[in-house]
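The data blocks that follow each hold one structure.
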Structure 1
């Protein structure tokens, strides 16, 4: 068996995947923008999708843990001679497709197009492709949703939520996503398919935030306000700063974002945990 090329191993999913690769005795070529400490079985090279080093002929598998659209653009252009690809996508391809925010709609469409292109290239070149689509990530302290919110909660001792933050969520731990990468790697049932990876518990945005705050910012108050106040606040913030909360997010806070884990469970024994921030 040849080596695996891993893109994004220094990221949040990669940090959870690394010990699993070592347990498998995998031989890995990992690309990073920054120098990394030496590790058994891992050859680190400086580079990026925009400036990739030479890919040696012994690479037979590619794991992409970063932005799907950027990876697919590189993969199509470079045409590496591999037999297996596992790439991380996002359920945002569906959840943001009809967002009120144009940039979110664009992101979702790029994910849809990239995924379709990757599967088509896989069929043309005889490559077994699997795309894994996590829901809201947490657990590594590097996510873009709960971790920044908890940082603010610890600083200000207060979290404000719109009263309409009732949409359902299924947060998934980064370690469970890393486990899914390993489980689907050699599973023939997963070849040529995409799978949503939700967490095992479904709860409202409000309940999710309150549980995370209770665990990581004890004593912090979580207050609900009419959504109109948030819209006014965003308008005022736009005069002084670039708003960090857009109309699309406010819309999605009241929309359910749920996915079905059953196909991944059947195909490669996906085993997510309940929400444990």
Structure 2
């Protein structure tokens, strides 16, 4: 059988910009251009796999969610340096202008159509694909795709220094009344005047407040079992990206409100 590495379709991506988002967390924002094409097409929320041979000549691959919406032949990544990690150290150390091989786009963590009221939930670098969602829904150089639906971004970190893309999201919330940005710290200092605690608690508040505003009862009634799963339609969905413990905690809270599993779209990093 042929070597999968020889038959996979690879692209050459060249680093054009690098920014350290947090010295404390060693989190980096990287911008790439894909060579040999005018358009690198992907659906917001998908990921690419970086492909390279390590010092022993062994082929290594690592998946990273794309941290941007489609824009010509460009894409962004957001990642933390991890002690002992091959790509998590290779990528932050890349010099601008360096090229590497990528595979993709891949993955199914994408917005469902038509767009509904949506709660986007992330911790840490799990915000990467959600940034792609937000950029696509509220493009800086095109028509609004949110259809007037309420979009909440609930972002949890331990410390204020790990609040990635804060200025970008806050500016967006100022421009769009239907985009609501909520940041919560689990290790907030006394000086912190924002939300505290875990994302699942603030997601629950959103669901309860929305239901009360719309006159809906909780838990929600179960969908008609006669409707095939692929034809179910909901007026709100949640998109959750992060470590398994957080994803499971949010899913459990939403299930307690009677949410159907089709309303909850997840991506786990571990």
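Bear in mind that the values in this text are calculations on the coordinates, not laboratory data. Everything numeric here is computed off the predicted structure, so don't read it as measured data. Cβ atoms are built from the backbone, for glycine too; each structure is taken alone.
Side notes on the structure shown:
- Largest in FRET efficiency 1/(1 + (r/R0)^6) of positions 97 and 161 (r between Cβ atoms, R0 = 30 Å, to 0.05) among the labelled structures 1, 2 is structure 1.
- Of the structures 1, 2, the one that 3.5 was derived from, the read-out being distance in nm of label points 7 Å out along Cα→Cβ at positions 49 and 257: 2
- For helix-only ellipticity at 222 nm (-39500 (n - 2.57) for each DSSP H run of 4 or more, over all residues; to 500) computed as -12500, the structure of 1, 2 it came from: 1
- Structure responsible for 32, 22, 14, with semi-axes √(5λ) of the Cα gyration tensor in Å, for residues 17-176 alone calculated and labels 1, 2 on offer: 1
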